[in-house]
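Scrolling down, you'll hit the structures one after another.
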Structure 1
Amino acid sequence: MNIRRDDVCRIRKVNYGDPEQMLILLNLLDAYACDAMGGGEPLADHVRIELPALLRATPHAVSFIAFIGAEAVGLINGFETVSTFAAKRLINIHDLAVLSTARGKGVATQLMQAMEDHAHARQCCKLTLEVLTGNQQANALYTSMGYRQYELDPKMGQAVFLQKKL
């Protein structure tokens, strides 16, 4: 599909119980996983099988899909949790993906805004996310939307995202 800058982007909240929407979500997530910024490997078969039920069973999961015309071109996944210091809800954005054919068209901005609007409606105190330092486009987007590196006291430094695979 040849997508123009002025094509209208529509954002739809995902119904995890709708098999068609879940297939679209899985296909977009797979495209992201295959991208260098997503690890460069397709989703494992068991992920495609197990993720729909897991998302349905996760009460504070939320996803939005971006469409240009009939084509699904972007995805954002978030998970609501709690800020213990603020005693309020927060949403962690876990995935943001836009197909290469739709990049530079404002799709990521609209997906981020949809998640922010959802967070406001849920009375969240903040949105959080992780991003690779080498992902310059994403970092520029997040900075332009008001995201900053996390720190409590500048003398103590900025937070570092760690993981331990189990």
Structure 2
Amino acid sequence: MNLQDDDFTLLGLPQQFALDRALLDQQWRALQGQVHPDRFASQGAAAQRVAMQWAVRVNEAYQRLRDPQSRAQYLCELRGAPVNAESNTAMPGAFLMQQMAWREALEEARTQAEVEALDDTVSQAERAVLADLARLLDEEGDAPAAAQQVRALMFVNRFRADLGRRLEAFEV
């Protein structure tokens, strides 16, 4: 193992968006079992520090790959198309209009059922973006187009968080 390996190589997984979550979890547990600092307790402080670096690196890779948004963003970066969400917020007009319509619908929603219905709609849109990411990254190899879809997914995820907060307010 090499600390400089990309996350996929480190975890022994194919470098693709579509991942078998059970396999990812299995690989993570196996690696953590190998590098956990407790396994190196009898080898001294230096060995434990190195093991701790490995454990942190394995956890970072696992966290990045288990989240679809961060996995897609990471793949775009690996393939030379950084998402640059801070400086590139340009989105197609139709997408922006959809966002505005969702925001208005959320503002106008008065009942939990209305917010849940909107959440279902947005969840379907999220699944469509994820499917597009899988197609763009795994089938077409179009990282620049995938980077735009990652930015769209970021918008969708932010809005889903707003929906979640609104739904929580009904539960109080």
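No lab work stands behind these numbers, since they all come straight from the coordinates. From a predicted model like this one, the values you see are computed outputs, not experimental measurements. Cβ atoms are built from the backbone, for glycine too; each structure is taken alone.
If you work out distance in nm of label points 7 Å out along Cα→Cβ at positions 37 and 53 for 1, 2, which one comes out largest? Walk me through the intermediate numbers first.
Values: 1: 3.3; 2: 1.4.
Largest one: structure 1.
Among the shown structures 1, 2, from which was the value 1.6 of distance in nm of label points 7 Å out along Cα→Cβ at positions 85 and 125 calculated? Could you put the intermediate results ahead of the total?
Values: 1: 0.9; 2: 1.6.
Structure of origin is 2.
Rank structures 1, 2 by relative contact order in percent (Cα under 8 Å, 6 or more apart) and report only the one at the top, that is, the highest.
Details: 1: 19; 2: 24.
Answer by largest value of relative contact order in percent (Cα under 8 Å, 6 or more apart): 2.
Suppose helix-only ellipticity at 222 nm (-39500 (n - 2.57) for each DSSP H run of 4 or more, over all residues; to 500) works out to -23500; of 1, 2, which structure was it derived from? Write down the numbers at each step before the final one.
Details: 1: -10000; 2: -23500.
For helix-only ellipticity at 222 nm (-39500 (n - 2.57) for each DSSP H run of 4 or more, over all residues; to 500), the value -23500 is produced by structure 2.
Quick check: 1, 8, 14, 15, 14, 13, 11, 10, 7, 4, 2, 1, 0 is what I get for P(r) over Cα pairs in 5 Å bins from 0, in percent, calculated from one of 1, 2. Which structure matches?
Details: 1: 1, 8, 16, 20, 21, 17, 10, 4, 2, 0, 0; 2: 1, 8, 14, 15, 14, 13, 11, 10, 7, 4, 2, 1, 0.
Answer by label: 2.
Computing mean count of other Cβ atoms within 10 Å over residues 61-68 for each of 1, 2, which one ends up highest? Kindly include the intermediate steps, with their values, before the conclusion.
Numbers: 1: 21.0; 2: 17.4.
Of structures 1, 2, the maximum of mean count of other Cβ atoms within 10 Å over residues 61-68 occurs in 1.
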